1. Hey, helix-only ellipticity at 222 nm (-39500 (n - 2.57) for each DSSP H run of 4 or more, over all residues; to 500) derived from one of I, II reads -8500; which structure?
2. From which structure (I, II) was distance in nm of label points 7 Å out along Cα→Cβ at positions 8 and 112 calculated, if the value obtained is 0.6?
3. Taking relative contact order in percent (Cα under 8 Å, 6 or more apart) from the coordinates of each of I, II, which one would give 29?
4. So if we calculate distance in nm of label points 7 Å out along Cα→Cβ at positions 32 and 64 for every structure here (I, II), which label has the highest result?
5. Of the structures I, II, report the one carrying the highest value of distance in nm of label points 7 Å out along Cα→Cβ at positions 16 and 128.
Structure I
Amino acid sequence: MTVTSTLHVNFRGQAAEALAFYQSVFGGDLVLVRYGDSDADSGQGPDQADQVVWGQVTSPSGFHVMAYDVQDSLPWSPGENPFYLSLRGTDADEIARLGGALAGSEGATVHVPFGPSAFSPLYGKVTDRFGVTWVVDVIVAWG
């Protein structure tokens, strides 16, 4: 079992471009899942189907960054809420335990209840009482 944390950057319509740029700088593999590829109700209209619901660049050197395009139904402004802390692991039980501890703490706000998503068998999003928003998921091998 492994558990890692990764920077997860938030954009509005520029996630694919930003991740492609980071791939050009750091090398490695780029994976994009678009809202149009997702069965989940994302709050995005059909005109945003090509925007990124989940994406990442991973390189052999160890560089890893994740990003997505914030739904139009949510407030977003450059520099405000610019990132999440992503907690990822290979053991669903351990990730459920850690995510549950974050979500169940006093003052926490659950934004996405833990469950399956278009990109992971277990995913959830919670803001802890300190204002840090965590995206928690089980790692899936891509490619």
Structure II
Amino acid sequence: MAEVIRRVQYFYVLAADKPGEGARSLQTLKDAGVNLLAFSGFPVGKRAQLDFVPEDPAAFRAAAKRARWKVVGPKTGFLVEGDDRTGVCAELLGRLAAAKINVTATDAVVAGAGRFGAILWVKAKDVARAAKALGAS
């Protein structure tokens, strides 16, 4: 099966860079019934940036509002799902390189049972060209 690549909305919040912040944020979303397609967290200076790719952006926004989070977004990223094979991410990033599109960030993981997933971000000005280069829906 070929990869399924789709545009997704993502949001981020800045949180204290201390134990439990990610767990607390994820529990808030769980309690609100918000399903995530992807989640990523990393340090930014003395804080942590938590990126959320919700299945239902409206439900995410409502939960974030109830939690009084200062949310940035929505912004656009690309979610990739497919059969794992050697070099699949090299191929994906190669398509963007051939189109002269710089990738801001990417994360990929093997999902088991021969599957993989990836999320990648490009600058807003490059989203339409990236979608075309990737064959994204």
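1. Values: I: -5000; II: -8500.
Of the structures listed, the value fits II.
2. Details: I: 0.6; II: 1.8.
Comparing all candidates, it corresponds to I.
3. Details: I: 25; II: 29.
The value was obtained from structure II.
4. On the way: I: 2.2; II: 0.8.
Going through I, II one by one, distance in nm of label points 7 Å out along Cα→Cβ at positions 32 and 64 is largest in I.
5. Max of distance in nm of label points 7 Å out along Cα→Cβ at positions 16 and 128: II.
Just so you know, all these numbers are worked out from the coordinates, no wet-lab data involved. All values reported here derive from a predicted model rather than from experimental measurement. Cβ atoms are built from the backbone, for glycine too; each structure is taken alone.
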